[in-house]
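Undergrad: Multiple structures are listed underneath, in C-alpha cells.
Derivation of every value follows stated rules applied to the coordinates shown; laboratory data play no part. What you see is a predicted model, and the numbers here were worked out from it, not measured in a lab. Cβ atoms are built from the backbone, for glycine too; each structure is taken alone.
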Structure P
C-alpha cells in the first residue's frame, strides 16, 4: 500500500514538473531569458511556491526545458537514408530552419549574451558544440554522397554551417521578410551550388 502511494506521488510530481517545463518553454518563446518565475507561474496557472517545490531556481527550470527541447530536436532530425541525398538535404534544411524559427529568440540570446548563469552558459556551450558537430557531419555526408572520398573541403563546411545557422533564419525573416520555409529553400540552393563544382550529377541523388 505504501509503495503504491509513493508511486502515485512520484507520478503526480513528474506530471507537475512536466507541466512547468512546458510553461517555461512557452515563457521563453514570449520573453526570452527575461522570462520571470511569475511569467512561468502565470503560464502554468500555478503559484511561485509550486515552481520552487520542483525546481531550486528559475535557471534550473529553464535548463531542463531547453535540454528537453534540444533532445527532442536531435532525436527527430532527418537522417540520410534510401530517399537519396537531395531529398534528405531538403528535409534537413526545413527541419533545421523550422526549429531555428521556433526558438529564434532563445537561440539568439544563447549565442550573444554572456551574462547568463552557469547552468545556462553550460547549455549554450553544449548547443554550440552540437551545432558545429552536426554541420560538420552534414557536410561530410553530402561530400561522400556525391562520390567524393574523405572529409568535406573547408569551403563546403563553411557554406553548410552558415546556411543552417539560426542567424541565417533570422536574417531571412527580418531582412528579407520571409519565413523559415524561404530560409530552408535558400539554404538548400546555396549548399547545392557549393556542391556543383565537384559533381556533374548534383540533382541525380
Structure Q
C-alpha cells in the first residue's frame, strides 16, 4: 500500500470516527457516549479510535473543533455581504439551524459537571469567546458604536440564538423564523445607537 492511500484511508477513518462520535454525543452528551458506541457506529475497532485520538476527551475536543469548522464554512459563505447587525443575527440563526450538532453538543458539554475540566468543554468555551469578540468587532464596524456597546450587542445576539436553538430543540415552532429575533435585536440596536 502506498503512503498516499494509507493517508487517505486514515483520513477516511478519522472522518467516520468524528461523524459517529458527533451523532451520538449530540443526543447523549459526553458522559452518555462511550468509545464502544463510537466503534459500533463508525464500524471501526476501538484500536482505530485510539490510534487517532489519545482518549475520549481528545476525541470530543476534536468533534467540537470539527463541527465548528464545518458550521463556520457555511456561515462565512452566507455572511459575505452583511451590512446590518440584524442581518448578521438572521444569518447566524439560520446557519446554526443547518448545523445543529455543533451547538447541541457544545451546550451539553458546558452544562455537564465533571471532576476535571474537559478538553471538549474548553474548546467550546474558547470558540464561543472568540466568536463573541469577532461579532463585537463586526457589530462595532457596522454601527460605529463603542466597544462596550458592541460587546453588549454580541452577547445579546448569542443569547437570542441560543434561546431560539433551545426552543427549536424543544419542538417549539415559534422561533424557526428569524423575523422575531431580528425585531428584538433591531430595537436593542436602536437603543444602543441612541445612547
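Undergrad: If we compute mean count of other Cβ atoms within 10 Å over residues 71-78 for structures P, Q, which one ends up with the highest value? Present the calculation step by step, with values, prior to reporting the outcome.
TA: On the way: P: 12.0; Q: 14.8.
Structure Q comes out on top.
Undergrad: Continuing with this model, one more query. Looking at distance in nm of label points 7 Å out along Cα→Cβ at positions 47 and 183, point out which structure of P, Q has the largest value.
TA: Details: P: 4.1; Q: 6.1.
Biggest value here belongs to Q.
Undergrad: Between structures P, Q, where is Cα Rg over 2.2 N^0.38 Å, for residues 23-102 alone highest?
TA: Numbers: P: 1.44; Q: 1.38.
Across P, Q, Cα Rg over 2.2 N^0.38 Å, for residues 23-102 alone peaks for P.
Undergrad: For which of the structures P, Q does the calculation of distance in nm of label points 7 Å out along Cα→Cβ at positions 15 and 175 return 4.9?
TA: The correct label is P.
Undergrad: Right, another one. Where does the value -26500 come from, among P, Q, when helix-only ellipticity at 222 nm (-39500 (n - 2.57) for each DSSP H run of 4 or more, over all residues; to 500) is the thing being computed? Don't skip to the end; give the middle numbers.
TA: On the way: P: -24500; Q: -26500.
Among P, Q, the structure yielding -26500 for helix-only ellipticity at 222 nm (-39500 (n - 2.57) for each DSSP H run of 4 or more, over all residues; to 500) is Q.
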